[in-house]
1. When distance in nm of label points 7 Å out along Cα→Cβ at positions 62 and 94 is calculated for each of the structures P, Q, which structure yields the highest value?
2. Upon calculation of Rg and Dmax of the Cα atoms in Å from the atomic coordinates, which of the structures P, Q produces 20.4, 74?
3. A value of 1.5 was derived for distance in nm of label points 7 Å out along Cα→Cβ at positions 134 and 246; which structure in P, Q was it taken from?
4. Give the label, chosen from P, Q, of the structure having the highest value of FRET efficiency 1/(1 + (r/R0)^6) of positions 198 and 270 (r between Cβ atoms, R0 = 25 Å, to 0.05).
5. Going by relative contact order in percent (Cα under 8 Å, 6 or more apart), which of structures P, Q comes out largest?
6. For which of the structures P, Q does the calculation of log10 I(q)/I(0) by the Debye sum over Cα atoms at q = 0.13, 0.15 Å⁻¹, for residues 86-189 alone return -0.53, -0.70?
Structure P
């Protein structure tokens, strides 16, 4: 029988030299963000469960309300900042801390629990700035940008791809197949033949987007994503367009990106565009998160 765990599943514990190394990297990143105009905020570790999305630890307080431990920063930051948001004035914030995600532990999950992120509210098409800044933060952790690969996409690209192939809207099983690149299952489920099958294979197997974007109606997106890829490559990293991004947050609604480390073969930073509410009005926003523990593994 395995001995009982020291801490519950999904909780981070760090000891030894890794603590000092992580704190130093965190300070460098926060100083960089401050110089870029981002104000540091401290976000609560607890919130009311009816306001928290996703699965996580919950308990009842003395007043009978259900409380949740934070599992994600971006939606929590938007809820906390809502009273200070003005659609006519951009607001930039940054933060660092632990998220708690209780689920079966895998080898790489614990380093992902400590995150450093930033959000910019009230900017249109802020994904490019977020991606560039994420690369600068990774460089501050000691990662050589030239060793990174960035995948860029649009949050609903996979869903729109399926609709073009005749799938019903909101089919979670087919969407999972697309993200998993299950071409055999998709060909069978959608009864694909001819050019539809050929274009799907091109999109999911990484062929240049110019060869399949027109078929799926992504001409406008292709222009923007190609420009971002060129911008990334000028900074020394490699980049490609991903037809089926695996999103960590379902709140994304525009451009999204993930930065992959070549040594760890893992995502070291990710982010994108989304919307928040400022009173009765919707505001465009963009941000990103550096998975600090994984980034430091990559920098070793």
Structure Q
């Protein structure tokens, strides 16, 4: 039987704060420096749990190297062994009191753009360290009451240029190169980010190469409509940025994440400057 986390050395457990895929998250105090942390505990129970262990180790190795205000830090990784084999992992992470984007009520257009500008900035930092996140989606972006964000769950991260042996990603946000098992890079995160922005702006998912299925289990072909076609009040410039990000051909996407940041900056400035042109205005000028 796995050792009870309440007795684990080095940490004082305060309370359980959540559960994830094969994991439990606790609020704790690190006894070495009295820092409040989040502890992720995973237990090996069956062979398929080896993949979860692999992802926790990847999350630690990548996040431990990145020091950026919008990327959740990982501090320590403990392995509890039995018969020379790791049976339990404890990952000590930065504690951030927020909730994921899916759990937030409606945000203003300006707030949405500010959030994604922060996400793009954090992703750029990951790219500068030579890695790709590979799983940006609403659940992996936390936001607190003051509007600050953290990118979390770097378990599917990999080095730029990696070709994965199996398809990894979330169907509603996955890039074509992930589905086709081609080399992954910063433009993969640009697609994932664009698909997440599409959802945030429209409430719908952009069709990906993993199709939806009808009640008979048959794939349904969906046209990829621009956000401003679904929400008439959305500015065309924002809609175009999203569609550029989710272009199936990586060569047609923005050059890098800083290009995305710059385009978002212009739109944020336009909104708060009161000069933004909406699709409706453009139609009236034609």
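1. Structure P comes out on top.
2. Answer for the origin of the read-out: Q.
3. Only structure P yields this read-out.
4. Across P, Q, FRET efficiency 1/(1 + (r/R0)^6) of positions 198 and 270 (r between Cβ atoms, R0 = 25 Å, to 0.05) peaks for Q.
5. P
6. Considering all the candidates, the number was obtained from Q.
No lab work stands behind these numbers, since they all come straight from the coordinates. Remember, predicted model here, so these are calculated numbers, not experimental data. Cβ atoms are built from the backbone, for glycine too; each structure is taken alone.
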